1. When FRET efficiency 1/(1 + (r/R0)^6) of positions 22 and 150 (r between Cβ atoms, R0 = 41 Å, to 0.05) is calculated for each of the structures 1, 2, which structure yields the highest value?
2. Work out Cα Rg over 2.2 N^0.38 Å for each of structures 1, 2, then name the structure with the largest result.
3. Kindly point out which one of 1, 2 the value 3.2 was derived from, the read-out being distance in nm of label points 7 Å out along Cα→Cβ at positions 38 and 166.
4. Given a value of -0.38, -0.42, -0.55, -1.01 for log10 I(q)/I(0) by the Debye sum over Cα atoms at q = 0.14, 0.15, 0.18, 0.28 Å⁻¹, for residues 14-61 alone, point me to the structure among 1, 2 it was derived from.
5. Out of 1, 2, which structure matches 21 when relative contact order in percent (Cα under 8 Å, 6 or more apart) is calculated?
Structure 1
Amino acid sequence: MRYFIAIPLPDDARERLLDARPVFVDGMRLIERQELHLTLHFLGELTALSRQTVCSALEEVTMSSFAIAIRGVGTFPPDGPPNVLWSGVEGGSELPVLHHAVGKALEDAIGFQIERRPYTPHITLARFNGPAPPTFVEEYLSQNRGLNIQGIPIRRFALYSSKFVDGVPWYEEEAVFELS
């Protein structure tokens, strides 16, 4: 089973993001309501012992709760045909601090290698199995550039497991870590 650390979104933010999801087109998988999250770090496979070590390390991360804003939409990769539609996230100085604190705790606990590329906080809205229709993507981006959801409270982060069920990833909260 694969694991990642993410911030679960409050229900009202998930509902508003559902309104911003694109209309389904062939070759696209819409991200379901319960799967909407803000990834901090992807861990990959973990043994039971490593999982426990990760949980112990994450319990030591101390930080106050804060608010984020969801703004605009975009695609990955930035160059070439898109395979992901996402919504951007702004978290002031607190979100990068939490990202760093979690990464450092993982590095110290299990030798986790923190990514060298800059952290780009986003929420995945849809994935494409092949080339996305260019006209569809252009229209979607144009219509949703003004997406703006303010004041979303962030009070916790979680360790998630990811497994495939009928070829579709399914995420489950394994452990939750509260912010003060």
Structure 2
Amino acid sequence: MSTVTDIDREAPLLSVNGLSRRYGAGCEYCADHDAVLERNYCPRCGTVHALRDVSLDVYPGEIVGIVGESGSGKSTLMQCICFDQEASAGSVTTALVEEGETNLLGVSPQHKRFIRNTIFGMVYQNPWLGLRMDFSALSNIAEQMIASGNRNVGEMRKRAYHLLEQVNIPARRAVDPP
């Protein structure tokens, strides 16, 4: 696996190309990207297009926010990138895995789980989906670190405090539940 120091600073860390998610079989009309949809619905076949040909690149040091109206596909986009939902079309690649140019949407479930546990992270809109409310902040962080193979309690504790500091959560809150 590549390390951050091995990464080309000019190349994107994450590339999403032509990502689409539709609910329904689709038809010849809505397969045309110039087709006019009515509120993301195909007027001919009724297929819902939650995402339609979305592309983006994220470069080292960049922070990206996904914003839009309710129902515009923000959550669907992130769920497809993080393997919570299956995309209908498109590709997701990252320079942070040896396969670099491999479309991660087509790798095995085990490989997706590895990428999700060690490289990608997801912050859910609903905290109940991503956090254990009966665990402390430290324990929630440690759980993810354990899933990625870390077993050194001292390292996990140090990293957890560092991460909390990065998001301006005081160290005194580390043992509090979310």
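1. On the way: 1: 1.00; 2: 0.60.
The structure with the largest value is 1.
2. Details: 1: 1.04; 2: 1.20.
Between 1, 2, the highest calculated value is found for 2.
3. Numbers: 1: 3.2; 2: 4.7.
Answer by label: 1.
4. Numbers: 1: -0.60, -0.65, -0.75, -1.08; 2: -0.38, -0.42, -0.55, -1.01.
Traced to structure 2.
5. Working: 1: 34; 2: 21.
Label of the source structure: 2.
Where a number appears in this text, it was derived from the coordinates with a stated rule and is not lab data. All figures in this text were calculated on a predicted structure; none of them were measured in a lab. Cβ atoms are built from the backbone, for glycine too; each structure is taken alone.
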